[in-house]
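A.B. asks: Please go over the structures that come below.
No value in this document is a laboratory result; all are computed from the given coordinates. Since the model is a prediction, treat every value here as computed from it, not as a measurement. Cβ atoms are built from the backbone, for glycine too; each structure is taken alone.
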Structure 1
Amino acid sequence: MLEKAKELLEEIKSFDSKDSNEIESFRIRILGSKGELKQLFAAFKEIPPADKKEFGAVLNEVKQTAHEKISNLKSNVSSGSNVDQKYNDLSRPVDQDRLGSRHPISIVRNEIIDVFHRIGYQISDGPEIEDDWHNFTALNFPKEHPARDMQDTFFIRKDPDFALRTHTSSVQVRIMEEQQPPIRTISPGRVYRNEAISARAHCFFHQIEGLYIDKGVSFADMKQTLLYFAKAIFGDDTEIRLRPSYFPFTEPSAEMDVSCTICSGKGCNVCKYTGYLEILGCGMVDPNVLENCGIDSKVYSGFAFGMGVERIAQLKFNVNDLRLYSENDIEFLDQFRSFI
């Protein structure tokens, strides 16, 4: 039996084929439930004790060699057939690369930028790590304002204070310091606030803030600009309303709502049956802010506004969970392929 096992080992080593059917037949004959290797293992109990060690080692070698040989032969046959199938037919159309999709935040961000670019707004950018002056003080935040508290802001260093910017208004301060009116700019970017992550809030999000400063700029100019924006983004039937509010850097200040895109203003659970949804804050730039940035508030006036890109995207695409924007779920992102 030992000689038979060694002969089988040599046969396995010398076997070669490119025919998948022949390889499968060989596998069944050697490794099948009624194959030669099975018979040799069955005969193991009849081997004299003195020869069992040598016979067992040969059987294990036969089994391992057979598995490796058949696996290699099948792999070669498989790769060879794929090459033949793929390249032998020269009339076959070329493979089309599968295109990705733009992120919904990028889609909405670019759309908003395009709307304001059409009416003369330039794009401005600034650092995401800001000092106290540009992030708070120049924007008329009192020293005791709660936004300076650690619970709202990610401070990087204290005395002097440096923090991850809490709004892109800091970019507007830099623009006002660097140039004199007329100024007409929007500042898109990522901002950070120390908030609990949920379906409605995140510790980072995206803003687009706008600023217009010139002689004789009025609240009516701001309202008409924002009405134009709302209709361009949500459709010509969109209506807006302005509600009094408070921001340290604008006076008077307002929150702007748009007619609900889900129920067309009739009232639903999304808009809490009011028919409107809040999308941005706005107001006339406070004279103190103008003076802090070296602009004469007796000569110039202006308005500012700021919106969350995620909120606009939620209204446009009916996305009910902010966390989806940052989870990189392929199935979620593939829904926006048509916006490439």
Structure 2
Amino acid sequence: MQNLIIVINVLSLVYSGWFIDWLLAPERKRRLLITGILLLILVILAALPFYGSAYSVILVASIIMYVVLTVSWTIFSGSTGYISLAPAAFFGVGIYTSAILGKEFPLFTIVLFGGLTSFCLATLVGALTLRLKGIYFTIFTFGLVLLIYQALLWYEIKFTGTRGRFVVVIDNETIYYVMLAIFVVLLIIAYFIRRSKYGLALRSIGEYEEAAAHMGINVTALKITVFAISAFFMGTAGAIMATKWTYIDPGIAFNPLFSFMPVLMAIFGGTGQFYGPILGAAIFAYLEETLLTRFPYYYMLIFGIILIVAILYMPQGLVGLIQKIQRRISRSERAHT
């Protein structure tokens, strides 16, 4: 344990000394350095349950959940420009899958089923709606959340005589590590999609979809596939987070907040770079938890003010702010030279 802390401190000093070099480094060196920073963060996260408090484990697990939702949303919507408000639907399906199967199957199977159920739902929804564009697609995806919520509420009251279900509870450390594993797998998938020809095709769809179709890209099949992949990770996040709660109902599982928060977090972080949604979601989620704890009656007002200021003065998000600082430092160095 002591050796691990020493290694983390040494790596932190090395990277803190390279920060200015990172701002001015060529693209290849910057990517290598970002990869090293991500690996350092993952090492710290993996060791957190050994040296952190129980509260820190719960808090970071919640932050990682929002990061997973935000990055999953960005995989599809950030590239194509199709603004989806369906994350709450896929997240809630994962929650209910966990509640229904929790007593019958092991945890890994439940998490996988939660992701596959959301994947199948997204495939069906995508096949029906991804020919829609603009505001029509956005309205439909949000309507999907409300439709599933009302349908489940009606079914439970009409046929089971209850509202909601009890969930098999898992210890916080297991939830934390499963959520961290989902996050790592998502990062790998998101990185390879972004760097592959499919990521280029998605960006071309976002720029000019008709031109992408004329170039030979099967835009409908690609949109459906990536939309379903993003929903898979939302479903897995819902399935594992359900085990944190003793009881869930449609209002908890399909809370519209889970649809709007990933969008706001992605905007706050900026979608221009791979690390933007991660940074935005982590800061936004921590800020929400801090404000909710310290100012329970005013946190939404403060939250809204911060969001408005960020949109007005950081239209490109934190990524745009970092790039602006980078350009200013570059100009200053050239002028000094």
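A.B. asks: Tell me which structure, out of 1, 2, gives -26500 once helix-only ellipticity at 222 nm (-39500 (n - 2.57) for each DSSP H run of 4 or more, over all residues; to 500) is calculated. List each step's numbers first, then the result.
C.D. replies: Values: 1: -12500; 2: -26500.
That value comes from structure 2.
A.B. asks: In terms of distance in nm of label points 7 Å out along Cα→Cβ at positions 70 and 142, which of structures 1, 2 is highest?
C.D. replies: Largest one: structure 1.
A.B. asks: Can you say which of 1, 2 returns 0.50 when FRET efficiency 1/(1 + (r/R0)^6) of positions 158 and 190 (r between Cβ atoms, R0 = 41 Å, to 0.05) is computed? Each step should come with its number before you reach the end.
C.D. replies: Numbers: 1: 0.95; 2: 0.50.
Clearly, the read-out refers to 2.
A.B. asks: Where does the value 29 come from, among 1, 2, when relative contact order in percent (Cα under 8 Å, 6 or more apart) is the thing being computed?
C.D. replies: Computing relative contact order in percent (Cα under 8 Å, 6 or more apart) on every structure in 1, 2 gives 29 only for 2.
A.B. asks: Between 1, 2, which one scores greatest on distance in nm of label points 7 Å out along Cα→Cβ at positions 206 and 310? Intermediate results must be reported in sequence, preceding the final value.
C.D. replies: Numbers: 1: 1.2; 2: 1.8.
Looking at the calculated values, the largest one is 2.
A.B. asks: When Rg/Rh (Cα atoms, Kirkwood Rh) is calculated, the result is 0.98; to which of the structures 1, 2 does this value belong? Display every interim value, and only then the final one.
C.D. replies: Working: 1: 1.37; 2: 0.98.
Considering all the candidates, the number was obtained from 2.
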